[in-house]
Structure formats: structure tokens, C-alpha cells
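S.K.: Have a look at these structures, which come just after this line.
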Structure P
Amino acid sequence: MGTVRSKLYEGLKLGNAGDGSGGDAAFNGSRPISRQTPGLVGVNPGATTVIEMLENVFYPAIAPIAALSFNNPIREIGADPAYVLTWAATKQTNNITGITVDGNVIAPTGASQGGTQSGDLTGTTGTYSKSMTVTDGTLSDTESATVTYLPRMFWGNTSKTAGITDADILALSGSELRSDRLKSYTNIGGDGEYLLFAFPSSFGTPSFVINGLANTAFTKIRSASNFVNAEGATIVMDVWISDNFYSSPLASLIIN
């Protein structure tokens, strides 16, 4: 047993000698691993020493980490196109040698670092994406961030049954940036008024479920009409109103 330990020790010494010999000539680590070890079978360490093999197999280098985010990533159509990108490059195994944020080259310090970058988007509708890449010269990480402009869906009570204006819609008590019309409400309506819903025509024709039962007592009173939102953008909207007024709030209302 002592002889085996001695030979292993001598092999490790040769591999770490630092004498310019290029490693242990008796050791061939440039072979695929054959022992049935989950995750290692077939891995070729590409090593010339035992120490290098152990490093390559059990302690492989980890790529640096990129992180990127927008301020206000969800915005109403027509809102301010100005943005601030916040970025971070996190060092892992090796020093960071390169950072690029939205095409701009950042001088790396080698260690973890971060910063911000400002600009203006090319429009105020749809989705816009920016990306960054961080590298250590061998391993890299690329991340992206997006800003999405969405239309607003409105709901609330009204005493009017016709002649609904943009101002009436903007004054409703409820609103939310949405990508579709599908939404559930609790304790909605009441006060002896009608229920009003306004959303983009592109969301399609809704069906209403009140307290678990399908309800067809809603009428479209504005169809594919131009609506100017609070940001000054024009959205093609439909407006639906309940045929009945409600003295007390509805426990549940679902728009499908």
C-alpha cells in the first residue's frame, strides 16, 4: 500500500513541478473517461497531469454571469420611449475580459462590475429588446431585456347607457395594461349603475359569466372606434355595457 501511495504522490509532484517539463510523460489524460460514473462517461479531460485532470473534470471553469434589466419594462402604448438599462457582470472562475451592452463596449476591470446605460426606444408600441454579453475570453454569457407597450383595458360603473366618450372611459374606476381581455372580478358593480367595459377591438368578442352562470345581457355600444389614451396614442376600442343596472356588487364576474 505504501508503494502505491508513493507512486501517486510522485505523479502529483511531477504534474505540479513547474519545471517546464510540460507534465507527466507517463500520464495520458487526453482520453475519454470509461468508468460508469453519471455525468462523466465519455468526458475527455484533455489533461497532461493528474492535477490538471482533477481540475478539468471536477472543477471546470464557470462562465461569468450577465444580468440586464429595463426600468418600466411594461408601459402603456404611447408612453415615454426613454429608458435606463441596468447591467451587471459577475466574475466566476476567470477574470472578465470583455463586456458589451447594447453594442457598446465597456472597459472590464477583470472583477465583477455594473452600471447603467440610457437611451430612447425607436417607438412606443410593440416590444423592444436589448442585450449584453460578458466573457472571460473562453466562456461567455449573453442576456437580454425587453420593454413591452400594451393597451389599457377599462372597467367600472356608469349611469349612462349611450354616448360614452373617451373622457367617460378614462374616468372609470378600474384599468389595467393587458395583452388580452380574459379577466376575473370580484365584488364589481353596484350603486344602482350599469357595468361598462372598454378594451381594444383586437381582443375579440367577449363572453360574460356572472356568479358562475353565462350572461348575455351585455351590449356593444362603441364598435372599433378610435380612442385616445392618456398618453395621446390612438387605440381602436370596443365598449360593452350591461343591459341591467346592479343595486349591489356582483360576487363574481368573468370575461372570457
Structure Q
Amino acid sequence: MWLRTRCDIRFNLSVPTPFVLMLRPRSGAQQWVAREEYRVVPSLPAVEFTDIYGNLCQRVTAMPPEFAVYTTAEVMTADMVDKAPGGEFVEVQNLPDAVLIYLLPSRYCESDRFGQMATDISRDCLPGYDQAAAITTWVHQNINYRPGNSDLSVSAVEVNTRQWGVCRDLSHLCIALCRSLSIPARLVVGFLHELKPMDLHAWFEVFVAGRWYTFDPTEDQQRGGYVVIGYGRDAGDVAVYNQFGPTVYPVDQTVIVERIADVSQVPNSLP
């Protein structure tokens, strides 16, 4: 399907403030970016770089009193996410080098604390994809998803204790459980078509049967319409903005994801 995504963020600043932004989707195996616009207001010098996870990041130093970022992209993405019931577990010694980092405990995913719990949840499953699917189902059914109730980032242990969280929190718990079974898992941040309420979204992927597969503990069933902005070990790696200096929060944030019914609306699309 063709989707048009939009994310506008506005800040009020009291002092010059360095930002590292992560708001540009990139083309890859599961999506193609046909067109995008990216504006910072007021216009400022910007430097783009690719971080260690392959995400497109932008560095700017914003000046007071106001700074805003306006982004839009037209992206072709899958109508449905790929599934692989029975997809086999990849033994650690056979994993690609770049995947190994997603086995380790991280700031928000203390996978060394969840071994017995993950074993109990997936006890009757084939190793690999089916274990990840069982973990996702368990989190969906047992951890209360509360969109719009985000506070300071909490870890998987804290989410499991309090039994509720936003999308990133549920994904952190799933990631910790999967990693405890030696299944590589990573956090993904981006957009989801028809997400309610609409906002930026977080889900996770696991590496089984030789590739990455998508899972989302906030949804009743797997479906398409995902647009990826960034990948990382956890939320500490994939913040859409990091600012350095006095803490500032957006005074306004708008997120829109709409389906483009006619592909001719997308410039330079093939007939």
C-alpha cells in the first residue's frame, strides 16, 4: 500500500540548543520511499549522518525562541507483515556478526532477568518464531496497553511489575523475554496506518529463520501499514529527537498517516 506520513514538532527554546533528530524513513527490504520533504524552521545549517544501526540522523543547533521540524514522506509498504510459523531458531554461533548486539541486555531490556518467565510462556513452542509469537500474545493479553500515558521511560522489569505501559514499554518487555531465549530482538520506531489514537509508534522485530520478522504486542492481529524510521536495541537508541542542554518538550506535535488510494498521486510512480 502507498502511505503518506507526516510528523511536525515544535519547541520553545530559551538558549541555543543542539539537537540530534531521527525523522527520515529510509528505503529497505520492506518499504520504498518515493518522495519526502524535510524542513526546519527557521532554516538552519544541518548535517546528516548514519548511526551505528543504519538510521538516518540530522544534527542542528536550534536558536531561541522557537524551533520547528516539518516532515512528510510518501512510502510504499507491505499490505501485510510477513509471517513464518515454525520459523527456526538460529543458533548463536551461526548468527551474522551485526545481529549479535541484539542478544545482549540493554538499558530498558534487562534480558538477564527473564529467563524462567520466557521459558514458562513459550514452554510448548518450537524454538524460534513460535516462541516470539507466544511471547507477543502473552504480553498483549497480560500487560495493559495505555496509549497516551507515557511518562519517563521505564524498563522491562518495571513494566512487568506495574502491568501496563505505552507501545514502547510493551515492546521492551517482549524484547527482553525474546533475548533471554537467545532470540535476537530489536526495537522499531515509526508510523502505523490506522493506529488509534494516532501518534508515533513502536514495535519490535526478531531474527529467526535467517531474517527479521515483525511483531506488535499492542495489536489484536498482525497487519500491514508500518513505516520504519529507526531501529535500535531499545528506546535509548531510537528517540526521534535528542536535545542537549536545558530539558525541553514539544509544545506541539502532529502525526498523520493516510493511505493514498491512487498511486498516480505519488510523483514519479510507475504506471
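Every read-out reported here was derived from the displayed coordinates using simple, explicitly stated rules and does not represent laboratory data. Here the structure is a predicted model, which is why all the values come from computation and not from measurement. Cβ atoms are built from the backbone, for glycine too; each structure is taken alone.
S.K.: When mean count of other Cβ atoms within 10 Å over residues 47-54 is compared over structures P, Q, which one is greatest?
M.R.: Largest one: structure P.
S.K.: Given a value of 31.7, 99 for Rg and Dmax of the Cα atoms in Å, point me to the structure among P, Q it was derived from.
M.R.: Comparing all candidates, it corresponds to P.
S.K.: Looking at structures P, Q, which one was mean count of other Cβ atoms within 10 Å over residues 183-190 calculated from, given that it came out as 24.6?
M.R.: Numbers: P: 15.4; Q: 24.6.
This figure was derived from Q.
S.K.: Can you tell which of P, Q yields 29 when relative contact order in percent (Cα under 8 Å, 6 or more apart) is derived from it?
M.R.: Q
S.K.: Between P, Q, which one scores greatest on mean count of other Cβ atoms within 10 Å over residues 215-222?
M.R.: Details: P: 14.9; Q: 17.8.
The structure with the largest value is Q.
S.K.: A value of 3, 12, 25, 28, 23, 9, 1 was derived for P(r) over Cα pairs in 5 Å bins from 0, in percent, for residues 159-230 alone; which structure in P, Q was it taken from? Please list the in-between numbers first.
M.R.: On the way: P: 3, 12, 25, 28, 23, 9, 1; Q: 3, 17, 26, 27, 18, 8, 2.
The value was obtained from structure P.
S.K.: Continuing with the same structure: Between P, Q, which one scores greatest on Kirkwood radius over Cα pairs in Å, for residues 191-238 alone?
M.R.: P
S.K.: If distance in nm of label points 7 Å out along Cα→Cβ at positions 31 and 119 is calculated from each of P, Q, which structure is the one that comes out at 5.2? Kindly include the intermediate steps, with their values, before the conclusion.
M.R.: Working: P: 5.2; Q: 3.8.
Considering all the candidates, the number was obtained from P.
S.K.: While we're here: By the measure Rg/Rh (Cα atoms, Kirkwood Rh), for residues 79-142 alone, tell me the structure among P, Q with the highest figure. Intermediate values should be presented prior to the final figure.
M.R.: On the way: P: 1.06; Q: 0.98.
Structure P comes out on top.
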